[in-house]
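Just below sit the structures, each encoded as structure tokens.
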Structure I
Amino acid sequence: MTSAVDCRQASQEYLVDARRELDDGDYPQASEKLWGAAAEMLKAVAETRGWPHKGHAQLVIVIGRLLEETGDAELRLLFRSAGFLHTNFYERWLPPEDVEQAAGEVELLIDKLQGLMEVAA
């Protein structure tokens, strides 16, 4: 089983990779790395709470539970941006400026999740 620390580390590594891909102009790869960064940080938070977090459906449930816990509706919106990027990896239709904007939204999501992970610790 993967620990919360492992998930958080993977998230940070994906985020570094995503920034490099953005700098290189590889928007599909950046999109997937950003999704991975968001998903791994969400798994880290879920792990600290003992919540299941395998697969996309359970991640959506985790976001819902965090929304109930915090009252922060922005969590769901930011997570949707990450999901949008995941789709872009396969379909490659988002313009670069949309990927750049969503990258900022994913970074905000990760910051918020990081804070929630620390609250649970």
Structure II
Amino acid sequence: MRQENVQYFTDTEEKFADLLIGIGVRKNVATVLVFLVNVQEATSREIERGTGLRQPEASIAIKYMTEQGWIKCQAILSERQGRPVKKYYLKIPVKEIVAALETSKKSEVNNQLARIRKMRDYLP
């Protein structure tokens, strides 16, 4: 039997994930992001175990984050037969990710405020 270490979120990491969720980041994306911030690299299995997400939830988050350019995947040939193991790691620093989220949210707020101003034109 082999033994593996499983990492769990600290209170600080939980609070960080909750803040991300609070601004509209999907829960699975927020938890994977916080997990990857605190490890240099991780396999999808390690991500699943460390975040408590099921495989499909982790895969969706990984796909979204890859499309955003936040994470990168590296295939590592396995000693056993079968598929290569994929390791994921942050492609850009978390500060840049937070800055991108801030820019996106500012844009959303400005668009909503513009709509509210436009609604005033229709009021008597």
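Bear in mind these aren't lab numbers, they're just calculated from the coordinates by the rules spelled out. None of the values given here were measured: they were computed from a predicted structure.
Annotations for the structure displayed:
- Which entry (I, II) yields the derived value -18500 for helix-only ellipticity at 222 nm (-39500 (n - 2.57) for each DSSP H run of 4 or more, over all residues; to 500): II
- Entry that produces 30 once relative contact order in percent (Cα under 8 Å, 6 or more apart) is calculated, selected from I, II: I
- Origin of the value 37, 26, 22, where Cα extents along the principal axes in Å was derived from one of I, II: I
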